[in-house]
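Take a look at the structures below.
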Structure I
Amino acid sequence: MKHAHVGINCTRLDQSVDFYTRLFGVDPVKTKDDYAKFLVEAVRLNFTLNARSKVGGNQVNHFGFQVDSAREVAEHRERLQAAGLTIEKEEVDTTCCYAVQDKFWVVDPDGNEWEFFYTKEDADVHSKDATVCCNQK
């Protein structure tokens with residue numbers, strides 16, 4: 001396989017291109033009036049934005065990047081803050097999705113949530129607080 005592919009709809013292509021350029025740390029490889037394509041080699045991801053007049057917010061539960069260490073979570077948080085993105089929520093030693101994790105969240109202009117997380121160990125329960133697992137609001 002060459003790349004995993006994720007395509008999402010967005011209402012403000014220019015704002016979304018800016019957000020994802022900062023999130024991924026790379027410029028898009030193709031842009032049109034209603035489309036942008038990013039090839040994110042660090043995770044072998046083909047990611048596209050498709051402009052639409054209306055979207056329903058987070059049409060999937062969320063997106064995320066699993067990293068190899070708590071230090072790497074901190075490095076990504078610092079990188080994204082330096083790039084001007086707002087960190088929505090930070091969680092340390094949280095139990096979510098049957099795992100103990102350190103993580104943080106950012107949200108794109110259309111409300112799609114992205115988490116960066118490190119799994120420390122497995123857990124026997126889905127979450128200790130079901131209202132916060134996977135950034136549920």
Structure II
Amino acid sequence: MVQAVKIRQDNAPLVLSYMGPGGKIAADEVADGFGMSKSQLAETAGLARETLYRAERSRGAKTQGRLREMLEIISRVSEWAGGKEQAMAWYRAQPIAAFGGRTAEALVKDGKAAAVRDYLDHVALGGFA
């Protein structure tokens with residue numbers, strides 16, 4: 001099993017703290033870091049439940065992309081949410097009015113992570129939520 005880098009610098013994106021030496025996100029470490037099972041993490045990222053239990057699939061481009069998108073969004077909101085756990089709660093449960101009440105989780109599952117990032121950029125620049 002590849003060990004993810006455990007040290008996170010204050011300004012470093014959250015995704016880097018879960019990245020192993022080969023540049024791949026260690027799904028086991030992400031699940032542990034958020035107190036989830038791999039099945040729960042897969043569901044949260046919009047992946048099939050068994051995906052994270054198979055090494056070759058967990059290192060695949062689609063899986064890595066979804067995990068990266070999820071972690072990038074959580075990283076963006078963690079400071080104002082009060083930490084990564086609160087950011088995960090926001091990601092999973094907070095309806096976003098600009099997207100018809102859909103959550104960031106639902107949008108990422110539908111392949112709309114870029115729209116969520118654009119929305120967060122807009123809010124960060126002082127735009128209305």
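Each value in this text was obtained by applying a stated rule to the coordinates, not by laboratory testing. Just so it is clear, the model here is predicted, and its values are computed rather than measured. Cβ atoms are built from the backbone, for glycine too; each structure is taken alone.
Work out percent of Cα pairs over 18 Å apart for each of structures I, II, then name the structure with the largest result. If you can, show how the numbers build up before the last one.
Values: I: 57; II: 51.
Comparing I, II by percent of Cα pairs over 18 Å apart, the maximum is at I.
Match the computed value -16000 of helix-only ellipticity at 222 nm (-39500 (n - 2.57) for each DSSP H run of 4 or more, over all residues; to 500) to one of the structures I, II, and report its label.
Values: I: -5500; II: -16000.
Derived from the structure labelled II.
Name the one structure among I, II that relative contact order in percent (Cα under 8 Å, 6 or more apart) of 17 was derived from. Walk me through the intermediate numbers first.
On the way: I: 23; II: 17.
Computing relative contact order in percent (Cα under 8 Å, 6 or more apart) on every structure in I, II gives 17 only for II.
Assign the value 19.6, calculated as mean count of other Cβ atoms within 10 Å over residues 27-34, to the correct structure from I, II. Before the final figure, lay out the partial values.
On the way: I: 11.5; II: 19.6.
Derived from II, not from the others.
From I, II, which structure was P(r) over Cα pairs in 10 Å bins from 0, in percent, for residues 51-106 alone = 19, 46, 27, 8 calculated on? Display every interim value, and only then the final one.
Details: I: 19, 46, 27, 8; II: 24, 41, 29, 6.
Only one of I, II returns 19, 46, 27, 8 for P(r) over Cα pairs in 10 Å bins from 0, in percent, for residues 51-106 alone, namely I.
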